[in-house]
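S.K.: The next part holds the structures, each set out as C-alpha cells.
Throughout, read-outs are computed from the coordinates displayed, never taken from laboratory work. Note that the structure is predicted; figures quoted are calculated from it, not measured. Cβ atoms are built from the backbone, for glycine too; each structure is taken alone.
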Structure 1
Amino acid sequence: MPDDLRKISGVLDSNLKSTLENKTSFGGVDYFLVAQDGEDESALSLVKTEQGNTSLVTAEAIPGDPGLRAVPREVLKALLPGIDFEVPRDGPEPPVDLDLRWTREELLSLLFDKAQSKVGSPEMNSRDNSPPATNHGRLACAWAVNKITTMALGKPVGGGLSTASMFQALKARDVVFDEVQLLPGLVIISPTTGSNVGHVGITGEDDKIYSNSSSEGMWLQNRTLKSWSDYYHVKKGLPILFYQLNTSRFSRAAIS
C-alpha cells in the first residue's frame, strides 16, 4: 500500500479495495481522492489532512453530494477535471391531478416489471451509458435506479448521482414502507453513512433485489434481502429502508 494511502486508510471503508486516484494541496490542506471498489458498491471518496489530522470529507465525491458544498472549487477542479459539480438541487414538485395518478398497485407493478425486464440490457450498461462522474459506471447505483424509474414511470426518483442525495429525496417525497411482507417494486436503500459506502436498488419477487453492479457495470439481480442485510446492515452497520414511491408524483400521461 502506498504511503499516502496507508496514512489515510483509517477513515475509509474497510470492506472495499482502495486505490489513490489523485491528490492536491490548497490553502495548507492536503486533499486525497480515493477510489473504493466492491462487488456491488463503489465510491470516489475525498479525504483531507490538515495540521496532521486526517478526516473524511465525504465518502461520495460525486455531483450532488451534500458533503462537497464546503470544498473549494479549486480542489474539485484539480482532483476531477472535466466534471461539472454545479448540479441544481431538486425543487418542489406539484402533485399530479388525481385522475392522472397511478394506483399504488399499478406503480409498484410498473417499477418491478421494468427492473426485472432490464436485467442485462445494453441500455443499462453503466460503463457505456452513465455520466463521466460515475467513474465508468462504478458509482452508478443511484443513476441506475433513476434510469429504471424514468423508463417505468416517466421521471426519476431524484437526488441525481449521489446515494446520500437520493435518500434525502426519498425522505422528502415518498412513503416509508414498514409492512412485514415486502412487495416487489419498492426502492431499497442503505444510504452511505460516514465512511461506510451504501447502495440502492429495487425489490423483486421472492426477496430478490435488482441494482447496478459496480464490478460488472450492469443492471443485475445481484442481491437477495438476506445477502443485502448480511452485508450492508450486519457487516457495515448501515440501516435498511424501503420506500413506496408516492403516487402523487407520477402521471399516467408521462408514459402514454
Structure 2
Amino acid sequence: MREYFDFNIMLGKPTVLFQNNWLDISKLDEELKRFNIRKALVYHSYSRDYDAYFGNNRLIEEIKNYPEIYPSWVLLPLDIFPIDALDKLLEELRRNNVRVIRLFPDLHNFLLEEEVVGDLLAFMEEFNIPVLISPNNAGWKDIYNILRNHPNLRLVLVDLTYRQSSYIFPLLKRYKNVYIELSGYIAFLGIETLYRRFGAERLIFGSNLPYKTPGSTVYYIEKADIPEEAKDVIAYRNADRLIQEVKI
C-alpha cells in the first residue's frame, strides 16, 4: 500500500464548526493510520482563528509525542508579531523544529506587500522554508507579486479549485519552486494534465482535514493515468523533500 505525506491538515477546534467536524490529536492519529498517511504537516485552528503565537505554541505541545507529525506555524508580519526580529524567529523555528510556515493575510488583516512581509519572505527564501498560502485568503495579484519579488520562494498553493488553472499554470511555468497541493484541485484529467506539462515534482498530496477526507485525494492520485513512480513522488516524496531541504 502506498505511503502518503499529508501537507494540509488543521488540528484543533475552529471558531466556526463545520458539521461539528474537528480533530484533536487522537482523532488525527486515527485518520492518519486509516489512510496510511505516514507523515503529516499540521497547523492549529487557534493560530488561524484566535492568536497565531498562542496557537503555534499550543500546536507544539499537542504534537510533542508524535514525531511523524510536523508543525506548521502561522506567522504574521514581524512588525505586529511577538517574535519581532529575524534572528529571534530563526532561533524559535530551530528550537521547535518548525520547517514550514503558513500565512492568512486576509483573515489576519495584513497586505502581502514588500513593506509588510518582504523581510519575512526573503528570510524564508534564504532558508528554503516553504510558505503555504491559499488564494482564497490572498488575491492572485498578490501571489504573482510575491513571486516577482521572491522568485526562489518555495510557495505551496493550497485549497485550490479546478477553475483556477488559468492562474496556476503560468506560475508553474515561470517559477520552479511553486507547488500545488491537490485536495481542492479535483478535475477531469487534472493530475494527468499537470504531470504532462510540469512533471510530478510540482504536485503535493494534501487532504484539508477536517474539512475534507483524505480518501478523495488518495483516490484521485491512485486512479490517475500516470506512472506508479510518479504517484509515489506526489503522494510522499515531494513533501518529504521539501522538509529535508530546509536549511535551519
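S.K.: Quick check: -11500 is what I get for helix-only ellipticity at 222 nm (-39500 (n - 2.57) for each DSSP H run of 4 or more, over all residues; to 500), calculated from one of 1, 2. Which structure matches? All intermediate terms of the calculation are to be shown ahead of the outcome.
M.R.: Details: 1: -6500; 2: -11500.
Derived from the structure labelled 2.
S.K.: Distance in nm of label points 7 Å out along Cα→Cβ at positions 143 and 175 was computed and gave 3.2; which structure, 1, 2, did it come from?
M.R.: On the way: 1: 3.2; 2: 0.9.
Corresponding structure: 1.
S.K.: Compute distance in nm of label points 7 Å out along Cα→Cβ at positions 39 and 103 for each of 1, 2 and report the one that scores greatest.
M.R.: On the way: 1: 3.8; 2: 2.4.
Greatest value across 1, 2: structure 1.
S.K.: Output the label of whichever structure in 1, 2 has the greatest value of distance in nm of label points 7 Å out along Cα→Cβ at positions 135 and 231. Spell out each step's value before the answer.
M.R.: Numbers: 1: 1.6; 2: 2.7.
Comparing 1, 2, the top value of distance in nm of label points 7 Å out along Cα→Cβ at positions 135 and 231 belongs to 2.
S.K.: Further question: Once mean count of other Cβ atoms within 10 Å over residues 111-118 is calculated for all of 1, 2, which comes out largest?
M.R.: Details: 1: 20.2; 2: 16.2.
Structure 1 comes out on top.
S.K.: Could you figure out which one of 1, 2 the value 48, 41, 33 for Cα extents along the principal axes in Å was computed from? Intermediate values should be presented prior to the final figure.
M.R.: Working: 1: 59, 36, 33; 2: 48, 41, 33.
It traces back to 2.
S.K.: Now a separate question. Comparing mean count of other Cβ atoms within 10 Å over residues 47-54 across 1, 2, which structure shows the greatest value? Mind dumping the intermediate values first?
M.R.: Values: 1: 13.6; 2: 19.0.
Evaluating mean count of other Cβ atoms within 10 Å over residues 47-54 on every structure, the highest lands on 2.
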